[in-house]
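Derivation of every value follows stated rules applied to the coordinates shown; laboratory data play no part. Quick caveat, the model's predicted, so the values are computed rather than measured. Cβ atoms are built from the backbone, for glycine too; each structure is taken alone.
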Structure P
Amino acid sequence: MSTAPLAVTLDGIVFGLQRYGGISNYWGRLVRHLDAEPGISVHEVLPRELRYQEYDPAWHARASVHTESLRNGVARYLDVGAAGRAPGDVFHTSYYRVPSRKASRYVVTVYDFIYERYVHGPARWVHTWQKLRSIRRADAVLCISGATRDDVLRHAPDVDPAKVHVVYLGVDTQSFHPVAAAGAARDNRVLYVGQRAGYKRFDLAVEAMAQCPDLTLDIVGPPLSAEETARLESRLRGRWHLHGSVPGARLRELYSTAFAFIFPSDYEGFGLPILEAMACGCPVVAAHTASLPEVGGDAAVYAREQRPGAYAEALLALQGSPSARQAAIEAGLRRVQRFSWDRTFDETLAAYRGEPLADRHA
C-alpha cells in the first residue's frame, strides 16, 4: 500500500442521527484510526447537534474540525458545502451526502437496505433517492457485507460493479473476550442484545424460549414497551430479566457467562453482535438470512427457518450436547480472527488511494 501523504475529509453526519448504533461505532473507530495514521491529514465535518452518546473529542486530536450551522434534520439531506471541506484528495461520507465541491476521490459506505425493505412513504423515497445518488456519484462504494453489495447492485444495476467493494467490519477483541473472572456460565441463560422492533424479530426469541422450559431470557437494550412486558409475562413468567443498556464491560461479562446468544433478525447489513458474542466465548444461535451466514460462517448454529420451533430446536440441541456447545465456542473463537478493525481500515485506505481492493468473503 502507498504511504504517500493523503488528505481526507470525513463527513460525520451520522453522529447527529443516532444516540447508539453500529454505524456510529464503526465511524468512531474510523475517525480514531485515521487521526493516528502517519501521513494522513484529517478534516472532520460534525453535525450541529451531536447525538451519539459515546462520541469523544479526543478521537480527533490532530484533525481540523468544522461544525455545521444547520440543524441535523436539514443538514442530513444537503450537500456538504465548501465551508465544511478542506482542500484534499478524499471525501468520505458516513451517510450518503455528497460534496458540493468535487473531490478527487468520493467514497461512500453502504450499510444495508433497511429503509427499502421496511419503511414506506416519503421517508423511504427521500432516503432511497439520496442513497442511490451517492452510490452513483461515488468513485468507491464500500459495502459492509457481500449481501449489502448484492443489494447495491440490485437497486442500482447501472452502477459499475468494479467500484463496489466488500469491506467487512471488525471486532475489538480487547473489548470483547472471555471473562474468566465472571465464573462459570449460568447454564440456563440465553442472551438477547439490541433493538427489538419489527425485523429484529424479538417475537421469535420469546416464542422460542417458551418452548425451552429450562432456559431463561436475559435482555440487553432499551426499555420494554407495555406490549413487550405483557408478552414476556404471558409466555415467560419468571424466566426473563431486562438489564437495560449496559456499559461495555458489563456486556462482555453477560456474553461470557451466557449459555447462548440468540440473534433471530430477518435482515442485517452485517450483524456485529454475532462476532462480539463469539469473541466472548458465547455460542450463537442465529437466523440464516441476509449477511448473517457471512459473519457467522460455520461457527454459528442456524435456525432452519424463521419460526419459533426452529430456534427452540437449535437451543435444545446445544442444551442436550455439552460437547456440541463447546465445539461452537471453539469455532466462534477461531471465527473472530477473520474480522479485525486493522484489516477494515487497511482496505478503506486502499479505496481512498484508488489501489486494487480484492473483494473477499470470509
Structure Q
Amino acid sequence: MSTNVVLVLIASSFLFVSCYADKKLHPVSARDKVWRSSNVSAFEQKLEQLRKHYHIPSLSVGIVNGRKIAWYKGFGFADIEHKIVPDTNTVYHVASVTKTFGSIILMQLVEEGKVSLNDPIKKYNINLGGRWQSDPRIKVKHLLTHTAMGRWWNWYNAGFSFRYNGAWYGQLGKVIQQASGQSFGALLMKNIIEPLQLKNTVPSLDDTVSFSLTGYDRNAFAKKVARPYNWQARHLAPVKYGYGFGPAAGLMSSVGDLAIYSMAIDEQLFLQPATWEKTFTPFLTPLGATIPYALGWFVRYYDGMKVMWHTGWWFGYSALFVKVPAKDLTLIMLANSQDLSRPFYLTLYPIPLPDPFAVSLNKDLLVSDFARTFWEYFVD
C-alpha cells in the first residue's frame, strides 16, 4: 500500500475515532420518525424479547447513521457469573464476518497486479481434496464467491452454482501469502487495523503467532472478551473451544470498531471505487444466473434497495453485519452464543433436503428474526 493511501486512512481514522468518541451518541436524523424515542424503545424491547427467546446471554447492538454510531445498546451479560453488561468495547469473535476483511486484503493484491481472480488455484498449491483436488478450472474467484464446488448436474464444474464453503474460502490465505510474501494477519494489521486505530480488533487469541502482531498482552486483552456460552440441555453452559484465524474466520472485534470499519467502507477507503463496485456486485454464473454472493459479501435487493450483509456463526459466538446504503444505515450485532445465527441456518422445511441450507441466511437476510426486526423498525 502506498504512503499516500496510508496517510489518507490514518487521517480518516482520526475523524471516525472522533465521531465514535462523542459520548452523546444522539441519532443524526432525530426528526425522522424511525428515531423517535417511542420507536427506538419498541425496537429495544423487541430485541430483548428475541434475546431471551433464543437464550443469548449477551447481545451488543449498534446502528451506524450519518458517519457515527447513532444508537447502541448492550443486552444481557457478557459474563453471566460476574454480571458484566456489554458496551461498545466488549470484544466478540465475529466468525465469518472476517470474510469481508479477507476480501479487502485479496482485492488490494488484485489492484496491485499481484493476483488475478482468474488465476487457477493450482498456481497457489491449493488442493481441495475429493473430486476437486487442484482442478485447473477452479479459479481464485470461485473460492471468493463460494462457487468452486459445482453440482452433480453440471459435472461439478466451478462457477455454475453457489455452495457456501468457509473452509475453501480460508484457502485464500495461501493466495495472499504467496502473492505478497506476507501473512493475511500481517497485511490485515498494516492495511486496515492499524490505519483505522482499531484497538479492539485482533486475530484470535488462540493463534499466538498472529495475535502477537498486535503487540498486546494476551491476558490483558482477554479481559475485554465476552465469555462464550452454548444453550444445551435447556441451560446455558460456558464453552471451551480453540478458535483458529484466517481470511474466512477468527477475527475478534467490537461494535465500536466495526462501526469505524463500516464508515471506512462507506468512504470507499482501502480500494478504488471500481473495485468496491465489483466487490458488491453479485457473481454471475456462465449461464448468466445471479447468485446471492459477491466478493466476500452476501448481496440482495429488497424493495428495490441493495443490501449487503455477512453473518458469523461459530461455537460460542455469532454476528450479523448489515449495510443498507440507500438508507445510510449499518446494523452491527454481536453475541456470545451461536444463536444470533444458528436458528436461521437450519432448513425451514419439515423434511430433510439435499441442501440443508436451502432456506437460510445464506440466501435471505430476512429469514433472521433479528434482521427482520431491524428492517421493520428502521428500514421500512
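From P, Q, which structure was helix-only ellipticity at 222 nm (-39500 (n - 2.57) for each DSSP H run of 4 or more, over all residues; to 500) = -11000 calculated on? Corresponding structure: P. Identify the structure, out of P, Q, from whose coordinates relative contact order in percent (Cα under 8 Å, 6 or more apart) was calculated to give 22. The read-out comes from structure Q.
When FRET efficiency 1/(1 + (r/R0)^6) of positions 288 and 320 (r between Cβ atoms, R0 = 30 Å, to 0.05) is computed for each of P, Q, the one that comes out at 0.90 is P. Given that distance in nm of label points 7 Å out along Cα→Cβ at positions 216 and 240, derived from a single structure, equals 1.4, which label among P, Q identifies that structure? Derived from the structure labelled P. A value of 18.0 was derived for mean projected area of the Cα convex hull in nm²; which structure in P, Q was it taken from? Going through each structure in turn, the value belongs to P.
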